[in-house]
Structure 1
């Protein structure tokens, strides 16, 4: 899996952590303000099959850990099953 070049260290962290947690996923991370703390993530993973949207989001939050709400101040998520 390859990722676009990160524009901030936190964007790189998000890409790496989600790539490790969802190795078969398509992941796109955008820094929405350029400040390195507001992001939008679009992730499509087979691991989301049969899961509700809330369960999918919880899986992403779990992969990112305690940084959500701290270093990651805002996180917009679009989760889906590929295809």
Structure 2
């Protein structure tokens, strides 16, 4: 389970984050490429853009569920989508 205290500094503030357990497997980047990127220098993924649409939210949740080391976290905050704005 991802730990918010181990959250990587590269993450954009918001609901989803990646912690230091990331093994750079590429699952999140394949699942939600609009939201996850790779830090090439250090070899890990991070959330570069928080989800904004229902589709992006679902893909981020899917990435969280698929992460083999549970390095993706959900801080429990509410997501404000463009549709709800």
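Read-outs: derived from the displayed coordinates by stated rules, not from any lab. Remember, predicted model here, so these are calculated numbers, not experimental data. Cβ atoms are built from the backbone, for glycine too; each structure is taken alone.
Observations
- Comparison of 1, 2 by relative contact order in percent (Cα under 8 Å, 6 or more apart) - largest value held by: 2
- Parent structure of the calculated result -9500, given that helix-only ellipticity at 222 nm (-39500 (n - 2.57) for each DSSP H run of 4 or more, over all residues; to 500) is the read-out and 1, 2 the choices: 1
- Source structure (of 1, 2) for mean count of other Cβ atoms within 10 Å over residues 43-50, computed value 16.0: 1
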